[in-house]
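Undergrad: Have a look at these structures, which come just after this line.
Since every read-out is calculated from the coordinates, none of them should be taken as a lab result. Values in this document were obtained by computation on a predicted structure and should not be read as measured data. Cβ atoms are built from the backbone, for glycine too; each structure is taken alone.
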Structure P
């Protein structure tokens, strides 16, 4: 049985081949990870945030497929120069649109990218002991999905080790 290649559009393929803002940022204000490399995609976001809560720089590292790399790359492009409150309002659907669409089986990559972004924003304020009124106390959809994906990866990884 052969597998059909996924129908990635040219923009996803271009961002996969030539990702923007790829790499570790040594002077990041905050770093956040979402995903699990054991059996799935993983993204690490690095954000440099100004005293006015504006994202000055954004970069990422990724372990995953073309959609994972493309969505992480486009998120870093979308958020540069944004206030954290505006970046918080980015949705996985807007990320999927920004890359020209994703196969439905790859929607989770956009969700994971936004989940990592929102984790970074939440951690930034938690570290400062600040809780702006626009930041919800409850986890966002994307943050919850990232947690579920990580938990599923842990369970599968554990099962695979016990079956060996």
Structure Q
């Protein structure tokens, strides 16, 4: 492992590449695993479930916006976890806005997943802690959360611009 880098300046391209590599490392793990419930689920399934647990009543549109995916892609994920008995849909709020909630089975999996991540994913972060202080690590995650928020706004603006451009072409 490389020694701690001090004051390296990253270009926009380098920074985005690092974020892309980290995202791919976590998301590309499509192999289902048992998070301690006796059943296997993918990372995408359990993290979608976690977001619903953290935001009870969230809609497909809101999930799509949060994940930077289309409503169709999110609907496919939701269909899978709904068929597995992990979520249920509440009464429609109108305009097809149906709130999503965890079932008891979903709540159990969510808790098992959080415990699993705490125990197993902590291994990587604990290695990083050998090189950086808690303050530095917290700052890095604060920057990443801000980056995500800004990235979501930019993405939504681009989607809106594409919709407007298509309307003009008609």
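Undergrad: Ranked on mean count of other Cβ atoms within 10 Å over residues 42-49, which label among P, Q comes first with the largest value? Could you put the intermediate results ahead of the total?
TA: Numbers: P: 22.9; Q: 19.9.
Between P, Q, the highest calculated value is found for P.
Undergrad: Now for a different question. For distance in nm of label points 7 Å out along Cα→Cβ at positions 26 and 50, which of P, Q scores largest? Let's see the in-between values first.
TA: Working: P: 2.4; Q: 0.6.
Between P, Q, the highest calculated value is found for P.
Undergrad: Quick check: 20.8 is what I get for mean count of other Cβ atoms within 10 Å over residues 58-65, calculated from one of P, Q. Which structure matches?
TA: Values: P: 20.8; Q: 18.0.
It traces back to P.
Undergrad: Suppose helix-only ellipticity at 222 nm (-39500 (n - 2.57) for each DSSP H run of 4 or more, over all residues; to 500) works out to -15500; of P, Q, which structure was it derived from?
TA: On the way: P: -15500; Q: -20000.
Derived from P, not from the others.
Undergrad: In addition: If you rank structures P, Q by distance in nm of label points 7 Å out along Cα→Cβ at positions 34 and 130, which sits at the top with the largest value?
TA: Details: P: 2.2; Q: 3.1.
The maximum falls on structure Q.
Undergrad: P, Q: which one has relative contact order in percent (Cα under 8 Å, 6 or more apart), as calculated, at 20? Mind showing how you got there, number by number?
TA: Working: P: 25; Q: 20.
That value comes from structure Q.
Undergrad: With distance in nm of label points 7 Å out along Cα→Cβ at positions 66 and 154 derived from the coordinates and found to be 3.3, which of P, Q does the value describe?
TA: Working: P: 3.3; Q: 2.2.
Clearly, the read-out refers to P.
Undergrad: Consider the structures P, Q: one of them gives 1.05 for Cα Rg over 2.2 N^0.38 Å as calculated from the coordinates. Say which. If you can, show how the numbers build up before the last one.
TA: Working: P: 1.05; Q: 1.22.
Computed on structure P.
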